[in-house]
1. Out of I, II, choose the structure whose coordinates give FRET efficiency 1/(1 + (r/R0)^6) of positions 180 and 308 (r between Cβ atoms, R0 = 35 Å, to 0.05) equal to 0.95 when calculated.
2. Given a value of 9 for relative contact order in percent (Cα under 8 Å, 6 or more apart), point me to the structure among I, II it was derived from.
3. Which structure, out of I, II, was helix-only ellipticity at 222 nm (-39500 (n - 2.57) for each DSSP H run of 4 or more, over all residues; to 500) calculated from, if the result is -8000?
4. Assuming 74, 50, 43 is Cα extents along the principal axes in Å as calculated from a single structure, say which of I, II it is.
5. Taking distance in nm of label points 7 Å out along Cα→Cβ at positions 252 and 284 for each of I, II, which is largest?
6. Suppose you compute distance in nm of label points 7 Å out along Cα→Cβ at positions 4 and 324 for every structure in I, II: which one lands on 2.9?
7. For which of I, II does distance in nm of label points 7 Å out along Cα→Cβ at positions 116 and 148, calculated from the coordinates, equal 4.1?
8. For structures I, II, which has the highest computed value of FRET efficiency 1/(1 + (r/R0)^6) of positions 36 and 340 (r between Cβ atoms, R0 = 35 Å, to 0.05)?
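We did not get these values from a lab; they are worked out from the coordinates using the rules stated. Predicted model, so just to flag it, every value in this text is computed and none were measured. Cβ atoms are built from the backbone, for glycine too; each structure is taken alone.
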Structure I
Amino acid sequence: MDLKTFHLLLTPPGQAALQAAQELQPREEHFLQHFQNLERRFPADLARPALEIAILRSEAVRKFSRAESMYFTRESLEQASAEKVAVHRSQRYRPYPLVLDLGCSIGGDTLTLAAAASVIGFDRDPLRLAMAYANARALNMSERVTFIQADLTRTLPFDISFKQAGVRPALFFDPARRKAGKRLFSVEEYSPPLSVIKDWLGNFPAVGVKISPGVNLDQLRDYDAEVEFISLQGELKEAVLWFGPFRTASRRATVLPGPFSMIETLSESLPVSEPKAFLYEPDASILRARLVASLGAQLNACQLDPDIAYLTAENQQPTPFARVWVVRDWFPFTLKRLRAYLRERGIGQVTIKKRGSPLEPDHLLHDLRLEGEAQAVVVLTHLRGRPIAIICDNLAGALQPVSHPAAV
C-alpha cells in the first residue's frame, strides 16, 4: 500500500469498503476469495487495501486492545510491541512531561506513552506517519501527540530547539531491526545503528532503547545501561536498554502480566544436586538476563548441572519466575528403561521437556509406543554431565513426590 492508496481508504467510500471487509472476518489464506467478494461491490483500488487492513486488524488483536480501529502495514505490525509490554515500559516515563518517540512507525508505542506524557513521534516513512495520525484520531489521542517526518540516521532535527527552550525530554528509541524482510541481530546493523545514541546522551540522558531479545550481550559492553528482558505469558518478547536516570540495575528480568521483576542478587554459582522433590524451569526472561543463580538463591534451590538451567529444591515456593513440577522419580536415561518405567505404570499421555538432550520429543514419543490413560511429564536433561530422565507430575492435582533415585 502506498500513501495515495491509504488516503483513499480514509475517504467515506474507503471506510465503507473497510467496514465490509471486516464483516467478512477475513484470513490471509483466503485472500483471493475475500477479494473477489469485495470486488463485486467496490472498486479494486478500494477493495484490496481495505482487505489488507481488515486482515491485519484481525491479527493485531493479539497485541492491541483496540486493534479493530487501527491501521498497520504487515512489517509494522510484526515489529510492534504488544500493548501490555508497551504499557509496562511507559511507567518509567511518567516523571517526564515530554517524550520523543524516535522511530515511531504506526504509533503503537507513541500512543501508549501518551497516557503518561505528551509525545512527539519521529519517523522517515510518510505512510507509517499517516497511519500514526489516523491511529491517534481513532484512539482519541490527537491532542497528546505530534508526528514529524525525519531521518534519524542524520543529525537530530531538534537538538538546538530544545536546548534554547530549556526543555530536556526523555527519549524512546526504536531502531529498525529488519532489512529486506530479514531480522538483524547485530546492534550496529540496526537502522540507525545503536551507536547513534552516543551523540544523543549528552543532551538527553534519559533514554530507553528497544532492541532484539536475542541480542548478543557482549555487544552491549560499551554501553552504560541496564538491560531488561521482558516476557509476556511465558514468551520472551523484547529487550530494552535503559540509560541515565532510567538505569536502576545492570540486568533485569520482567515477567508480564504482573509486572514481576528480578535483578541480579547473586553472582556466585549454585550448588549442584540430584533431583529433589520439586523441579523448576526458569522463565525465558530469567535465562536471557542470566539470573538463574539469583532465582535459585531465592528458591533455596540447586542446579542439576552447572550448564543446565533447571533448578531443584526440597520445598516448593510459589514464584512467577519459573514453572514448577513435582518430581515423582528419576534415573539414568536409556530408551529401554524409560519405556519400561512408563508402561509398568500405565502412563500413555506424556509431555516431554528437555534441556541439554539431543533427542527430538516427537521421535521419542514414537519410539516409546506408549499406551494407557495415566499422565506424566518426562524431563530429559543432565545431572553432572550425564543424561537422566526425570518423571514429574504437574503441580495442580499432583501426586505426593516420591523419591527412588538410582545412583548415577
Structure II
Amino acid sequence: MARTPEVLIVDQNPEVRFELKRLLKQSQFGLAGEAGFGMEAVSLAVEAKPDVIICGMNEPIARALQTVGALIDSLAETPVIIYSSSRTLEAARHAMLAGARDFLSAPATPGQLEESIVRTLESEEHRHMRLSGQTASLGAQGTIITVFGPKGGIGKTTIATSLAIALAQETGQSVALVDADTGFGDVTGMLDLRPEQTIVDLVRRIDGLSREELPRYLCRHSSGVAVLAGPTDTFAWRNVSSDQFRKVLETLARIHDVLVIDTGGVLDEVCLATLDAATLVLWVTTPEFTSVKDSLHSMEALQAISFPHDRIRVTLNRVSPEDGVRPQTLEEVLQHKVFWQIPYDRRLRQESELGNPDILNNPASPAAHSLIEMARAIGGSKRAAGPPRRWGLAALFGRAKQRSSQEEIKQP
C-alpha cells in the first residue's frame, strides 16, 4: 500500500484546527502538525515538510494571505488548500491569487475535504511530471502498465487480467490488455476467450492499419476490456520484431486510456520493448527466496542498460500460505519500497485458470479486494464508500520524502 499523505493545518482558531484534525482522522490522512498564522506556520512547515497544507482564511484576511504567501515562498512544491466561511467569488479569487490550489467553503464535510486533498495532490504530481519532462515521451497516449516478474508461477497473468478488469470497472476508462508472454501466454484462457486474430496478425498490417480497422484484431471481454491475444504457437513470435511490437503498443495506447501488458519471465527483445514503453512497471515477486533472487538479478541487468528504476513498483504476491522473505528484507535487498501486497488466496488463481475471474464473481475475497484497491490507487478513482488510503498517480509518481523511518508496509 502507498504511504499516507500528511497534512499541515494552519489557522488562528484552535477550535477550527481541532475540527479539521477530526476530519483528517476520519479520512485516514496523516497529521504533519498544526499552527497559527505567521512564522509559527512557516517554520513548522519547513521542518515537517507536509504533502499538503490546509490554511484558514477569514476576516480580516490580510494575515492569512501573508501566511499563505510565505508558505509558498518557503515550500514552492507543496500545494496549499484554503478554506473560508465566506462563499463569495471575491474570497475564492483572493485565495487563487495568493497561490492556493483549491478553495473550500467552511464547514467542509469529510468527503469534500478528502476529494480536495486527493485531487490537489494528483494535480501537483501531474504538474511536476510536466515540468520534469516525464510526460514528454507519452504524447497523446494512454497510461501503459507493464506487469513483469522474472520467474514463472508467481501470478503475473492473474494480476494483469484482474487489474485490467478492475481498472475498466473502477475508473470507467477504456482498457486494453496485451498478452506479450513469448513463452506460452494464457490471457485468453484465463478470460475464457477464443480470439480469431492474434498479435502476429496485427503486426503484419500495423504499418498501414487505420484506427477504424484496429478493433477487428481485438476480442472484447464481458468486463469491457479489449484483449490482444498472443499466438498459440510460441515460435510465431519469431515473426514479431521489437520495432513492430513497439508500433503495436503505440497504436493501442493512442485509442485506449490504459494499456495493461502481461509479459513472460525472460528479458527478451519483446519484454524489453514493453518495459521501455511502460509508464510504470508492476514488478511481481513472491516471498520465496528464489523469486527474490531472480528479481535482484533482473534489476541489476536493467540497471546495466540504464533502465529508469523510478518506474518500478514492486508488488508482493503471496501465492502460498508459507512464510518467506519478509517485506522489510525484500525492500533492503531490492532497494525498492513494496508498492502493494496481495494476500494469499487459493481461490483467485484456481478460478482464473478455469476462465472464471474471481475478481468478477467474488470481488470481496481477500486477493480480489486487494486488486480492486490497487486499480483504484493506480487509476486515482474515488472509493465508493469509506476513506481513501492512498492517492492515485500521486502515489505512483510522487516525489520521495525522506521519512523512511516513519513508513510502514500495511496490508490493504
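1. Details: I: 0.40; II: 0.95.
Going label by label, the one that fits is II.
2. Structure I accounts for this read-out.
3. On the way: I: -8000; II: -13000.
Clearly, the read-out refers to I.
4. Values: I: 71, 58, 34; II: 74, 50, 43.
Matching structure: II.
5. Details: I: 2.0; II: 1.5.
Max of distance in nm of label points 7 Å out along Cα→Cβ at positions 252 and 284: I.
6. Working: I: 6.3; II: 2.9.
Computed on structure II.
7. II
8. Working: I: 0.05; II: 0.35.
Structure II gives the largest value of FRET efficiency 1/(1 + (r/R0)^6) of positions 36 and 340 (r between Cβ atoms, R0 = 35 Å, to 0.05) among I, II.
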